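Before anything else, here is the set of structures, which you'll find just below.
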Structure P
Amino acid sequence: MRDWNALKSRYLRDELPVRLGNLASNLARIKSRCQNTAHGEIIKDLLQESKLFIEWTAADTEIEVAAELVELQVQLACWQYSWAEIRSNVQQRIKVSEQVKIWSEKVLNMSGLLAAN
C-alpha cells in the first residue's frame, strides 16, 4: 500500500506549474502503458495517483483550470471504475490511450512549462 500522505507532502513542495507537469507526465505514462494488458495494475495505480494529484492541485489554480481538472478527475474515476472491462478490450484501451494523450497535452499546456522555455 502506498503512503499517500508522504506522496502528498512531496508533491506539494513543487510549484504549481511543476505539479501540473507531473500530472501531465502521469497521464502520458497511462497512455504508453495502455498498449499492454500486463500493465493493468500499474495503470490502476497511475489513475489513482493522478486523481489525487488533481485533488491536491485544483484549489491552487484559476477557476477555469480547476473546472477542467475536475472534469479530468471524473474521467479518471470512470476509467478506474471500468478498468477490468477496459483492460480486457483492446479497442477500449486504444480509446483510453487516445483520450488520455489529449488530456496529457492539455494539462501540459495549462502548466505553462512549454511557454517558459
Structure Q
Amino acid sequence: MPGARHDMGAAREHGLIAALEHAGARVIADSAYCGAGANVEVPHRRPPRDPETGERRRRLSANEKAVNTAHARLRGPGERANAQLKSWKILRKIRSSPRQTTRLVDAIRSVIHAG
C-alpha cells in the first residue's frame, strides 16, 4: 500500500484485525494499533491533557514503564527482521506465486534470526 496509508487502516482494509480476532490470537503491536481490539497489546501511553480543566498529563508509573520496556523487548526482533527484509533486493523483483514468496520470506527470516 502507499506509504501515506496508516498502519491501522491498512490492517483493517486487508482484514488482518478481523482475522486475528477470529483466530483468538494475541498480538503485540506499536501504539498505532490502539483500538484494534482486546487481543492486540499496545504500550501504555500518557493520557491526553484534560480539555475542561486544563490539567497536565500525568506521567507513566514505574510499573507502566516496566511493562512498556518488556513490550519493546518482545517487539524488537520482529522489527529488526522486517527492517532487514525491506533491504533484500530479491523481494522487490519477485515474479513467482505468493505461496512461493511466503516460503522465500520465511527462509530469509530464518537466516536473519540465525545471524
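Any read-out appearing in this document is the output of simple, stated calculations on the displayed coordinates, not a laboratory observation. All values derive from a computational prediction rather than experimental measurement. Cβ atoms are built from the backbone, for glycine too; each structure is taken alone.
A value of 22, 12, 9 was computed for semi-axes √(5λ) of the Cα gyration tensor in Å, for residues 21-84 alone; which of P, Q is the source structure?
Details: P: 22, 12, 9; Q: 26, 16, 11.
Source structure: P.
Assign the value -25500, calculated as helix-only ellipticity at 222 nm (-39500 (n - 2.57) for each DSSP H run of 4 or more, over all residues; to 500), to the correct structure from P, Q.
Answer for the origin of the read-out: P.
Looking at FRET efficiency 1/(1 + (r/R0)^6) of positions 29 and 53 (r between Cβ atoms, R0 = 30 Å, to 0.05), point out which structure of P, Q has the largest value.
The maximum falls on structure P.
Comparing Cα Rg over 2.2 N^0.38 Å across structures P, Q, which is largest?
Largest one: structure Q.
Please state which of the structures P, Q yields 0.80 when FRET efficiency 1/(1 + (r/R0)^6) of positions 5 and 37 (r between Cβ atoms, R0 = 25 Å, to 0.05) is computed from it.
It must be structure Q, since only it matches.
One of P, Q was used to compute relative contact order in percent (Cα under 8 Å, 6 or more apart), and the answer was 41. Which one was it?
Values: P: 41; Q: 15.
Attributed to the structure labelled P.
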